[in-house]
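Presented below are the structures under discussion, each in the form of structure tokens.
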Structure I
Amino acid sequence: MRLQIEQDSDNDQVYLCLAPDVSHERGLVTKTIRATEDVFLDFDSEGRLVGIDILNASRVLAGSFRSTG
């Protein structure tokens, strides 16, 4: 499995894409579940987890990711 991490520093958001090879497909995410106040889980039509959206990432991840740029 490949993992793609998309970071939006302006909005303090991180998206972990668990299906980067097909993430461009329109309609890939068919269900989103709120796991916590700031964490959302994206699923495809077959119930597979395809992404994790993290809001307020600097607080939620507590420094787990560091910017390299």
Structure II
Amino acid sequence: MPRWTLPKMLTGFETGQSRVKPMLLKLRNLDSEIGHASVEMIDLLDEKWGELTCDSSTGQLLSDDEC
């Protein structure tokens, strides 16, 4: 590869990254939110284990707790 193509390649890479980076950051933030929500749900299920019932017609978990 000739040396003169390297600056053009770097410019092209940086241009592409500047377009993609905001989307990647948003996806990573959403992944983080999903992870935190999943941990909270697992904690809730662990806390309420044995107190929950499942509605067989809807598949929803039911609790007598008013919260």
Structure III
Amino acid sequence: MKNQKGETPLHCAAVAGSRECLNILLKNGGDLSVTNNEDDTVIDTILSFLPRPSSFLRDSLNSKV
């Protein structure tokens, strides 16, 4: 489900800086590669808006291994 900007709930959680929401969405099948209308992936949005994005991505990806 996307909004008018093509953003998924993951994009919105990243813009809001909500690590908890991002984790919940990812645990329930959220896709980091989905793009919005500007071709920004969720990862692009995390890198732009989330404080200390590399630690979040590292922890999220390590939990999948």
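Quick notes on this structure:
- Origin of the derived value -24500 (helix-only ellipticity at 222 nm (-39500 (n - 2.57) for each DSSP H run of 4 or more, over all residues; to 500); candidates I, II, III): II
- Entry that produces -0.79, -0.93, -1.10 once log10 I(q)/I(0) by the Debye sum over Cα atoms at q = 0.17, 0.21, 0.27 Å⁻¹ is calculated, selected from I, II, III: II
Quick note: the coordinates plus some simple rules give every number you see, no bench work behind them. Computed from a predicted model, the values in this text were never measured in an experiment.
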